[in-house]
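Every number here is computed from the coordinates shown, using simple stated rules; none is lab data. Owing to the predicted nature of the structure, the values given are computational and were not obtained by experimental measurement. Cβ atoms are built from the backbone, for glycine too; each structure is taken alone.
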Structure P
Amino acid sequence: MAWFQRQQKGILTERADQNEVPEGQWVKDPETGDILNLRELEDNAWVSPKSGYHFRMGSLGYFKLLLDDGAYTLHDQDLRSKDPLSFVDRKPYPARLEATIKKTSMNDAVRAATGNVGGHPLSIAALDFSFIGGSMGSVVGETVARAIKRGYTEHMPVLVISQSGGARMMEGALSLMQMAKTSAHLARLAEAGLPYISLLTNPTTGGVTASFAMLGDINIAEPGALIGFAGPRVIRETIGQDLPKDFQSSEFLQDHGFVDAIVDRRNLRDYLVQFLGLMRG
């Protein structure tokens with residue numbers, strides 16, 4: 001009788017026997033609402049094939065995408081943040097660091113590498129939003145600074161990929177000092193006549209925007225990225241006015257002269273090869 005009642009309701013199999021979609025295999029496109037397969041999305045550089053929406057991609061993903069044959073040498077993997085302020089919010093800062101290190105398999109919110117792009121040597125640093133929002137503490141600043149120094153000491157261009165909520169509040173003024181340190185190293189790179197390419201991804205905000213992210217000889221942005229210092233809500237409440245449509249988007253900043261080019265991630269490698277070729281020529 002129970003079986004017949006299930007048949008009448010359209011339930012033809014027991015729940016335990018149903019082929020359910022495994023968790024973590026699909027993601028929704030926020031632009032269209034389409035359901036996308038994660039493997040297909042990864043093969044498309046984490047860009048929706050339907051809408052072109054750019055999902056966040058981690059540092060290793062960028063290295064594999066941009067560098068020749070996906071080959072690279074990692075640097076400065078032994079750096080670890082300290083707890084100079086004995087900072088506690090919902091949990092002590094050291095506990096937060098350990099939990100995030102375990103979750104992400106990263107020591108901090110950045111990786112640095114060297115490799116070649118179209119045969120052109122390149123020093124590259126990429127921030128990862130998955131590690132405390134890509135926030136810039138002492139290790140992030142030091143790693144980016146070393147990547148820039150590697151550029152001018154080994155005579156190669158530098159690319160920094162920004163993806164950050166800004167300076168890391170848990171390290172206070174030490175986080176803010178990284179703005180000056182990275183900017184000083186970029187000045188030395190410029191004195192050596194070597195190009196600095198800044199790629200701004202979603203989001204690039206706070207102290208990262210106020211320092212190395214906006215100092216590129218060429219500032220490239222991914223489509224639809226949020227780029228700014230303070231967030232739109234903070235600015236709106238401060239000035240008491242509604243903000244323009246798409247304020248702080250890549251497209252808005254390009255229209256107002258803050259971004260030189262907006263490049264689809266799938267075309268980014270070809271763009272860099274062409275740019276570096278022109279700079280060498």
Structure Q
Amino acid sequence: MKAYVSIDLEGLPGIASTTMTTPDKTQFSTAVKIMSEVTDFISRKLLEAGFSEVYIADSHGLMTNVDYLTLPEGAYLIQGYPRPFSMLTMLDGSFSAALFIGYHAAAGTVRGFLDHTMSGRVFYEVFVNGVKASEFLINALYAREKGVPVILVAGDSHLKGEVETLSQNIVFVEMKRGLSRYAAVYPPLPVVLRELGKGVEEAVDRLRRKLEFKIHVHPPYDLTLRFRDSLVADVAEMTGAERLDAYTVRKTFTTAEGMLGFIEVLAYMGLGVEYLKNSIK
């Protein structure tokens with residue numbers, strides 16, 4: 001068996017400030033230590049549970065956050081940005097299960113810590129079939145299409161309701177609780193890892209018992225993107241998306257792969273528009 005782990009940063013314990021989120025920030029080294037320790041723990045736990053290989057997709061920001069030197073034998077690290085399908089690069093039907101670690105609440109979630117969906121700088125809110133969508137939902141739809149069940153999600157407690165409402169049998173492990181966009185509370189890391197370990201054991205047990213890990217959102221996917229800048233919507237409209245208002249476009253997809261790819265392209269375009277605006281003197 002092979003396991004795929006997509007690990008993000010904002011949903012991890014010990015992360016409560018933007019001073020930790022990028023390499024040029026003052027506390028980024030602390031974030032690297034936390035993310036690397038969680039990666040080492042989840043890798044070892046999955047290997048002990050019987051997986052022969054564990055692929056870790058470093059999935060935050062520039063996607064070079066995990067310390068490669070901390071990996072145990074049997075774990076493989078996917079790093080670098082940009083890359084195909086972002087947080088799920090290399091995911092295919094050869095994997096028996098996927099786990100999403102350190103995930104955060106969807107853009108527009110009250111008190112969700114650093115709540116955003118795919119790109120907080122570009123998208124204000126994202127909806128799929130009328131449902132406010134997080135990275136969990138969009139990535140889980142892509143994983144399902146590849147034939148890989150998502151068996152566990154761990155992160156901000158404000159994501160729990162979405163996981164429980166939109167899926168079935170996926171184990172949720174709370175790693176922190178957002179108090180505001182820039183504040184959170186969490187227990188000591190050993191306590192979080194102990195609960196994560198229990199969650200992995202339960203999720204693997206459900207997988208072995210052949211329980212069905214369902215996502216209650218189905219194609220066609222009606223994707224609605226609301227941007228922070230109307231200029232990005234101007235550009236997005238040229239892709240053939242329907243313009244709903246100054247900030248919003250909509251497009252329908254028959255596949256999750258097509259939808260995720262479109263979101264990624266518009267995220268890159270949005271960053272390009274921002275760069276262009278800042279370059280005009």
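With distance in nm of label points 7 Å out along Cα→Cβ at positions 27 and 251 as the yardstick, tell me which of P, Q scores highest. Working shown, then result.
Working: P: 2.1; Q: 3.8.
Checked P, Q; max of distance in nm of label points 7 Å out along Cα→Cβ at positions 27 and 251 sits with Q.
Tell me which structure, out of P, Q, gives 3.1 once distance in nm of label points 7 Å out along Cα→Cβ at positions 171 and 219 is calculated. Spell out each step's value before the answer.
Numbers: P: 2.4; Q: 3.1.
Answer by label: Q.
Quick check on the output: 3.1 is distance in nm of label points 7 Å out along Cα→Cβ at positions 163 and 187, derived from one of P, Q. Which one produced it? Write out the running numbers ahead of the final one.
Numbers: P: 3.1; Q: 1.5.
So the calculation was done on P.
Quick one: relative contact order in percent (Cα under 8 Å, 6 or more apart) came out at 13 when computed from one of P, Q, so which one is it?
Values: P: 13; Q: 18.
Checking each candidate, the match is P.
Out of P, Q, which one gives 18.1, 62 for Rg and Dmax of the Cα atoms in Å as computed from the coordinates? Working shown, then result.
Working: P: 21.8, 85; Q: 18.1, 62.
Structure Q accounts for this read-out.
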